[in-house]
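Structures are listed in the sections that come next.
Readers should treat all values here as calculations from the given coordinates under stated rules, not as data from a laboratory. On a predicted model such as this, the values are computed, not experimentally measured, just so you know. Cβ atoms are built from the backbone, for glycine too; each structure is taken alone.
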Structure I
Amino acid sequence: MGNLMTYSAVSAKIRAMQGRFLTDTDFSQLAFSDSVSAAVETLKSRPSYSCAFEAAGDGELDRSRIEQLLWLSLYRDYSSLYRFAAVSQRKFLDLYFMHFEVDILKKCLRDAASSRSSDLDLSIFEDFFQKHSHLDLAGLAECSSLDSFVEGLRGSFYYEPLRRLRDQGVTALFDYESALDSLYFIHLWKDMKKQLGRKELEAVSQCIGEKIDLLNLEWLSRAKEYYRLSDHAIEDFLIPVYYKLRKDQIRAMAQAVSREEFLGILRTTRYGNRIFGQPDPSSGQENPRLKRLFRSLLDAVYQTSGRKNPYSAAVLNTYFYFKEEEIRKLITTIEGIRYQLDGNEILSCLAES
């Protein structure tokens, strides 16, 4: 009864916000837009994006600006829910915020590593990040080298792991992004056990745990298909959190000498039936396209979590997950229009993503 009373108002607000998600018909209309400008005009007419795009005025928008405005709509949703939330709900929202922070850090990192001037305009996010982040994100966005970026993190818990990489002479962007992802999930997994009550923890741990497992499986799959790395190098890139995958299973898949051996071990895991029990519809064969299937499995986990736990932190967790998926689909759609792909080709890309 306690959770029902605590979450009834927030759950009702989220249901209203979910009602503003774009439909398949909306995406079809966007995919067949004559131009990027026409697609932007369509987005301006949608309640979930109108406020963000109003801030941009009437001028033509470039790719970077459009993406920033789309993410601004997400941050505004977060801020709106944070203001509306009770103290117990804010504990989860404070934990979730690190996800946004790491996302921005990776954007700053890419610009710094390439020594190019950043086109990331954090001024439109300034109020949001000043309220929730202790980092000087505007300063990090201006870093023009990997070294200055790492030094800009001094004093934060991000600093030491990235400093070690830098001092070891590591320059690959992938290594630093992987380190940021691992930091995020390690801290989230540890801190949510401290900050959340038993029911709240139960409501969100399945989503977070399976997301970590599936991200690790996706990396293992890519490593076996595209890269020639030692098993130790593969394990170094994995998130050291184990949910339904045991550590010995992870190690066995990392040590597999071929993709076929990797898939054979994958069959024996808790995910085996869910992955191999579904044929790949594009090929008619049992062996699935794993990345797409991992995404569909994760979608199902979040949908189920939000439906079964409507009066818990799961409803917040589920909302942000699907809002971010919608924004990524919109970015793919806008890029397809920009490169003059046919509407059906864009819709096909969305189905594959």
Structure II
Amino acid sequence: MDVVNATGEDRLEGLRMLVGSAAGVAARDGDLKAVRQLRFGRPGLDRGRWSEISAMGWLGLRLPEAAGGAGLGMAEYAALTGEVGAALLPEPFIEAQLALDLMGKDAPAEALSGDRLILPAWLDAPDGLTIAGDITEAEGRISGRRRFVPMAAAADAFLVVSSEACWLIDAKAAGLSLEIEDTVDGGHTATLILDGVEADRLSAPDAKALEAAALATASALLGIMERAFAITLDYLKTRVQFGQPIGHFQALQHRAVDMEIEIGLTRAVLHDAIEAFDAGDDCRRITSRAKARAADAAMLVTREAVQLHGAIGYTDEADIGLFLRRAMVLAPRYGSAGFHRQRYGSLTEGRP
């Protein structure tokens, strides 16, 4: 995935190697049998694959080396999440990274090694990037509620987040209960109900970690678009109707070009946002621009991809539908297109 232009030959080569390392666990052109086998199951992920991901050093990618991480930037993180998106990887890679980013120097070694999957619980509303309040603490125990925790049934522990602090709790702790709902892509999300749960208090979270998660999700949506488009092009070249491949029909060619334009625009906007993030700028405005565009474009491209497959595209057996379903889940995560357009407008007001 070309999310960055030349930013130095060494870094570009490093990005190529990082993307190449993804082929073993998140092959962009691999079959989707493993993804299908995990759909609507519990816990819904492959622990063996999670161990491979950790063995390759993907976890703690953005943490400084002093904290046990790799000390890499947003460009490297986005390059990996693009491959994760294209492969429809069911493992909660972005969520695990978010938990590590929020913990920072407090991140335990077993989370970095992949031996303990820690997922963040920070939301109470279905949309936005604002950390919820209403967590009460008394004598080392916390109470409250956190909603919309992806793949929560797989967690070994949860990082409960408020604006003032983070608390690490065991997934089997007394007083913790989960209300789990399936998502359309075959995964699940959960509400955590906390009633006097024993917790380890950590330091206040770094709000910029949420911006990184939003950009990573935009990159995953780009990966979904790119692969859905590639599959659709192959179908247009091979599906024959009226004695010729349907890709020869001008009306379908125009629709394919529109899809490619959407992908190209998303890639360019995402590139700008990644550069701003790695430069240390206030990236909220351009993050919103990238996430809004990626969310809208992913829905448009994946819907078009299904339609261009004809009636077969609407069946559950057709792989192309899996990309639409994943886009439907990721598009609103870390802020919907509507939320980010509104935030972009508020941050732009008064600027030249």
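Starting from the value 3.6: which structure in I, II was distance in nm of label points 7 Å out along Cα→Cβ at positions 31 and 295 calculated from? Write out the running numbers ahead of the final one.
Details: I: 1.2; II: 3.6.
Source structure: II.
Calculating relative contact order in percent (Cα under 8 Å, 6 or more apart) for structures I, II picks out I as the one with the greatest value.
Please state which of the structures I, II yields -15000 when helix-only ellipticity at 222 nm (-39500 (n - 2.57) for each DSSP H run of 4 or more, over all residues; to 500) is computed from it. Don't skip to the answer; put the middle values down first.
Numbers: I: -23000; II: -15000.
Corresponding structure: II.
Given a value of 16.4 for mean count of other Cβ atoms within 10 Å over residues 87-94, calculated from one of I, II, which structure does it belong to? Don't jump to the answer; show the numbers that get you there.
Details: I: 16.4; II: 24.1.
Here the read-out was taken from I.
One of I, II was used to compute FRET efficiency 1/(1 + (r/R0)^6) of positions 151 and 335 (r between Cβ atoms, R0 = 30 Å, to 0.05), and the answer was 0.95. Which one was it? Of the structures listed, the value fits II.
Which structure, out of I, II, was distance in nm of label points 7 Å out along Cα→Cβ at positions 199 and 311 calculated from, if the result is 0.7?
Traced to structure I.
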